[in-house]
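Just below sit the structures, each encoded as structure tokens.
Just so it is clear, none of the values below were taken in a lab; they were calculated from the coordinates. Fair warning: this is a prediction, and the values are worked out from it, not measured in the lab. Cβ atoms are built from the backbone, for glycine too; each structure is taken alone.
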Structure P
Amino acid sequence: MRQEESIGLIYREVQRFRQVWIWVIVFSIVGLMWYATVSQLLLDCPFGSTPMPDILLIFFWLIFGIGLPALFFFGQLITEVRDDGIYICFFPFHWSFRRIAFAEVKQYKVQTYRPIIEYGGWGIRYGRKGKAYNVSGNRGVQIELSNGKRLLIGSRRAEELWRAIQVKYGQEEQGNAKSE
């Protein structure tokens, strides 16, 4: 974090994909891609009854054998509350923070949600209840913006995130916030 980014920092949370079940799925796909690639390209034993061309296999190996595990390994959701707003960075999809100014916030509350049913899973998701940034779990802070849009920020420390927002937002707008 650069020095100017840390000025006025009240809260910071870094979340990563560390659920065992996700890694089991990822490594199953990775293992299959590596097996198919080594088998067909190095051992000269075509993979499957109708093997794909070598160039296409290399393409899939790069995406699913290397890119997919790298995405989950390096992927992280960084949430910060600073003096001038709420900042979100979902690396590697965001290379810089997205800021939500406190002036844009109408309401916010701690929320228990159902990630798969309400948002279709984890990551940067769009659902019937708005946009969500989440990595794991089922707790977060639901923010309603002044333009009517809703944003859920998943957090392992949802109450602490809510309190950090309250520290700054609550100074400006008493009574708009609540915790469940």
Structure Q
Amino acid sequence: MSTEEKNKHGVGAFVLAGISFIPLIGIFTGVICIIIAAIGRKTNSRLLGFLGFAGIIFSVVLYGSMFYKLFQGDGLGGKNFEPHAISAMTSLVRNIEYIKLQSGSYPKNMEEVRGNLKEGEIVFSYDVSGPMKMGQKQRDFHYEVINNGNNYLLFGVGLDAEPFTQDDIYPLIDPVKDQNIGWVKSK
């Protein structure tokens, strides 16, 4: 091995630099590359350090853009969470109907729905269809028993966070298969 080759970082160090471009784990390998470059003080240390740094920046930009897209706007929730809210409401309809079968009446509110869950049973009853500011109390789906206890409303408030507006979202209910349940879309 020539003196010039001894004064350079080997292929292994640059493979590590390449791994630094893998999201998340690349941050750790990027830091290792920077440390090797700083300690090694070889002719290609700057290149190794730069590649490690670039890998870290790649992860930061990638995850930063993902989190921005996920939490864009005024807070957590919103358009990106609508499919989850719809799925949660659809599951809630099943639970609400089961409570009616067991007790003879629909639960009065979401607290009563949560109180009727069996130990270990998980049903998501919080509305993530509209924005939520950090530190704000979780908001339940809009639930209201109507028509003398024969029906109920259940929906998410959407982006404007106001019930009974155009952007409200609803559970997936099949009008033919589910014609005997008490859920209705409007009063």
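Which structure, out of P, Q, was FRET efficiency 1/(1 + (r/R0)^6) of positions 85 and 101 (r between Cβ atoms, R0 = 25 Å, to 0.05) derived from, given a value of 0.50? Don't skip to the end; give the middle numbers.
Details: P: 1.00; Q: 0.50.
Computed on structure Q.
Upon calculation of helix-only ellipticity at 222 nm (-39500 (n - 2.57) for each DSSP H run of 4 or more, over all residues; to 500) from the atomic coordinates, which of the structures P, Q produces -8500?
Details: P: -8500; Q: -14500.
The correct label is P.
Ranked on mean count of other Cβ atoms within 10 Å over residues 53-60, which label among P, Q comes first with the largest value? Intermediate results must be reported in sequence, preceding the final value.
Values: P: 12.5; Q: 18.0.
Answer by largest value of mean count of other Cβ atoms within 10 Å over residues 53-60: Q.
Quick check: 179 is what I get for volume of the Cα convex hull per residue in Å³, calculated from one of P, Q. Which structure matches?
Numbers: P: 141; Q: 179.
Checking each candidate, the match is Q.
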Subject >> Highest-scoring label, criterion being FRET efficiency 1/(1 + (r/R0)^6) of positions 21 and 165 (r between Cβ atoms, R0 = 35 Å, to 0.05), among P, Q >> reply: P
Original post:
Thinking of P, Q, which structure, once mean count of other Cβ atoms within 10 Å over residues 93-100 is computed, gives back 17.2?
Top reply: Q
